[in-house]
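Structures for review follow.
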Structure 1
Amino acid sequence: MTDSPLVPQVSARSSVLSLLLALHPPTLTAREIVTAMDFFGVTESTTRVALTRMVAGGDLVRHDASYTLSERLLQRQRDVEPPAQRRWRGTWELAVVTTTGRSAADRTALRTEMQRQRVAELREGVWTRPANLKRTWPQRLLHVSTCFEARPTEDSTDLAARLWDLDGWAARGHALLEAVDHVTDEQSRFRTMVAAVRHLQSDPLLPDELLPVDWPAAALAARYDDYRRWVGTLRVNH
């Protein structure tokens, strides 16, 4: 598979992270990682350099001959597992930023965290989404914002379509499903699944009532579950 906007090239660091993120627990020996990366087209020397740099950079923690994800990266693994949904009753969550004088770095961090919580920016400092997820707001967000639920005056379907590019997300999701189902080698399959997982992490997790017909998230998640089971066999076989 050639490099493409749909399935870009994956660096050695991203390859190692993607491998570990697919595992529970996310731990492998150096030899297991080297063997798997060779399977995906990454040489041993490149893999070992990446491992050294990832430990130094706080991505991985080394225990004897094994490597595991750091706490920061464990959060990314949890992000792959979406929160359960509850019955939606038409209300939306609102998070209104109440602190002032924040630095540019703090504002960037807040934006990243809000996106991780699958909320969209309605206007400067006001973030929202349908109240259909079973999760609580992290304390780090409650320290800088006020969170509550409200019922919008605007039609929720129109509001969701305005806040998220749902048609664009669905089109890319279907393209990734097509790519996953037609790969012919493991290197291409690996790269395609990395792209699919990244796409799933941007799924707004909206109620079914607000989604376009034939939303591809469930099908993509099923392909990833199959892939994770396959990756698990690599640890057993090697």
Structure 2
Amino acid sequence: MIPNAGPAVLDGWMQPFRCHFTAAIWRHVLVLVCGALLAPGRRTVAAALRVMGLGEVAGFAVYHRVLSHGHWCSRALAHRLLLLLVAAFVPAGPVVVGLDDIIERRRGGCIAAKGIYRDPVRSSHGHFVKASGRRWLCVMLLAPVPWAGCVWSLPFLTVLAPSERYVAALGKPHKTLTDWGRQALLQVARWLPGWRVVAVAGSSFSAIALLRALAPHLTVVTRLRLDACLCEPPPPRRSRQRG
């Protein structure tokens, strides 16, 4: 095997994440990252190895085990990536993040946590299309890129939202999409203490309970119904109170 097939400049760019991997895993991580940047089409492990010239090398399964058995924390990497993005694009704030869900269309008995969801791309008001796959919740930094002349969405955190049937088979309580959204946005607020955080989300997250839970920590911009009840919650009832 050729674990050092990646360019040396990539090792310098990836140094902020070096502390989150062991020395053995780090060499393979550089190969996978470089292959994912160069691979056309789907960015799978096999495609990354082929573009790096390692598709026929013995022991290629080691690279698959980096994602399945390697000891590293994706949340710690997301935290470090967010800090780097904020320092590079919005050092003066405020930090505007986007929240959106996406369906990864996957089939097969070996695909865990999949479910049947409404396809937002192919469906319309009068036509309902279902899609089988996994639902991912993506949190992105919405930052103006000077050389692009527009605002880009830079993903830094992805959360898997498993289906209700999958968690029921495991005997665990089910979390709705708004529950995962609240947990992800609160995590971002904890990662950026002292910063003004503004979250932009679609109508799927226009839940009054979600907005009330996030109001003390960050600002949320979303589409609400015209008859949305934005009044304060009722005060606690007194003893023998009527009405």
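Summary table below
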item	result
Distance in nm of label points 7 Å out along Cα→Cβ at positions 32 and 152 from the coordinates reads 4.5; which among 1, 2	1
FRET efficiency 1/(1 + (r/R0)^6) of positions 24 and 208 (r between Cβ atoms, R0 = 41 Å, to 0.05) - highest-scoring structure of 1, 2	1
Which entry (1, 2) yields the derived value 16.6, 50 for Rg and Dmax of the Cα atoms in Å, for residues 144-183 alone	2
Comparison of 1, 2 - label where relative contact order in percent (Cα under 8 Å, 6 or more apart) is highest	1
Structure (1, 2) behind the derived value 16.5 of Kirkwood radius over Cα pairs in Å, for residues 48-159 alone	1
Label whose coordinates, when distance in nm of label points 7 Å out along Cα→Cβ at positions 136 and 200 is calculated, return 2.1 (choices 1, 2)	2
Per mean projected area of the Cα convex hull in nm², the highest-valued of structures 1, 2	2
Structure (1, 2) behind the derived value -10000 of helix-only ellipticity at 222 nm (-39500 (n - 2.57) for each DSSP H run of 4 or more, over all residues; to 500)	2
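We did not get these values from a lab; they are worked out from the coordinates using the rules stated. Everything quoted here is computed from the prediction, not taken from an experiment. Cβ atoms are built from the backbone, for glycine too; each structure is taken alone.
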